[in-house]
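Asker: Down below are the structures I want you to see.
Here, each number is a calculation from the coordinates, and none is a lab measurement. The structure displayed is predicted, hence computed values, not measured ones. Cβ atoms are built from the backbone, for glycine too; each structure is taken alone.
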Structure P
Amino acid sequence: MKTTKTDISFKRIQQLAIPAILSGIAEPILSSTDAAVVGNIEGYGTEALAAVGIVGSFLSMLIWILAQSRSAISAIVSQNLGAGKIKDLQNFPAQAIYFNIALSIVVLFSTYFFVEEIFTLLNAEGIILQYSIEYYDIRVWGFPFTLFTFAVFGLFRGLQNTFWPMTIATTGALINIGLDFALVYGIDGYIAEMGIKGAA
């Protein structure tokens with residue numbers, strides 16, 4: 001019986017861990033794809049790549065900090081699930097989503113109007129500073145959606161379901177890759193080339 005329990009436990013760990021790992025791999029692909037695509041823009045790829053790198057490092061810092069909300073949500077849900085009190089969380093999903101979206105709006109407006117000063121502190125100047133601002137001014141509007149997904153991922157993981165976060169993250173990464181190529185380089189007769197703005 002002990003061996004069977006160990007096998008079941010190990011199998012359960014795999015069921016939770018493998019999708020979580022794949023989800024974790026999918027998330028940084030978003031920034032990596034932007035860098036790879038803009039780095040090959042003819043004429044100003046080097047400057048565009050530098051701008052994406054600067055913005056990416058700043059966004060990574062914000063995302064790493066704000067991602068802790070996902071861990072907090074997951075912990076609350078898992079504690080109640082383990083205690084058999086999941087019904088007590090009837091209103092919690094909506095509260096978690098509203099909180100994260102509100103938090104994202106605060107971050108958005110607290111950085112949007114000071115973006116030039118922020119990137120100047122990161123030693124961006126000239127055309128690289130200009131590209132950094134253009135890229136961030138578009139990319140930052142995705143923050144509410146990012147924090148929304150953090151809340152949803154936290155809820156699913158707290159319920160011991162890592163499959164849907166993996167599916168959402170992987171789908172998002174694949175869509176981002178396709179849109180990067182289509183918007184940055186354009187499609188003759190259909191979509192005009194947008195350059196670095198298309199990567200945002």
Structure Q
Amino acid sequence: MLQQIAVNFTDYLVKKNVAKQEDREIYIYGFEALFSTLVNTILVIISGIFLGILKETIIYVIGFAILRVYCGGYHAKTHIGCVTYFGVLYFSSMALIYFFPYQYSASFSVASAILSYLFILKFAPIEHKNRPFVGNEFAVFRRVARIIGFLEVCVITIIAFTQPHLAKVSLTLSVAVLSVVAVMVTALAVNKGKG
């Protein structure tokens with residue numbers, strides 16, 4: 001369904017001379033990825049509203065999405081698989097945040113963020129067969145993933161130790177970083193299984 005929407009939208013842009021015919025496949029892939037991301041984001045935002053955790057959901061989605069773009073990781077074979085995988089990741093993360101003991105949240109946030117960052121330093125970015133790196137993209141993505149990861153660790157640490165009343169914010173952001181690592185680990189496991 002999303003692929004057909006991407007094809008139709010791309011064909012419309014080609015017809016209106018906004019996009020070139022020779023770039024059609026690139027546009028289709030890009031729009032399909034964009035629409036899939038929008039579906040996932042809308043579903044979790046709606047879930048966050050219904051569950052009364054909209055603030056945590058927004059922090060989680062932003063922290064996750066900004067880093068995930070540059071770290072790479074697992075891509076499901078179908079859009080239903082993608083929505084399901086991200087849904088499980090999101091609901092597991094929200095459950096962890098909800099049930100985590102408050103008194104340990106600062107130390108857990110910082111420790112998990114640092115360990116996640118070390119993993120990102122070693123493995124990011126992870127290439128996907130449907131979207132191989134071109135030119136110097138690997139080096140650029142690696143550098144940006146490291147910078148964003150470092151900034152997120154700094155924000156988590158500062159909030160955890162200087163703003164105890166915002167402990168849930170640092171915990172949510174650290175779980176988002178941990179979720180990016182989970183997506184990377186899944187990709188490594190899938191790639192190893194195929195190799």
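Asker: For which of the structures P, Q does the calculation of relative contact order in percent (Cα under 8 Å, 6 or more apart) return 34?
Answerer: Clearly, the read-out refers to P.
Asker: Thinking of P, Q, which structure, once mean projected area of the Cα convex hull in nm² is computed, gives back 12.4? All intermediate terms of the calculation are to be shown ahead of the outcome.
Answerer: Details: P: 14.1; Q: 12.4.
So the calculation was done on Q.
Asker: Looking at FRET efficiency 1/(1 + (r/R0)^6) of positions 111 and 143 (r between Cβ atoms, R0 = 25 Å, to 0.05), point out which structure of P, Q has the largest value.
Answerer: Details: P: 1.00; Q: 0.50.
Going through P, Q one by one, FRET efficiency 1/(1 + (r/R0)^6) of positions 111 and 143 (r between Cβ atoms, R0 = 25 Å, to 0.05) is largest in P.
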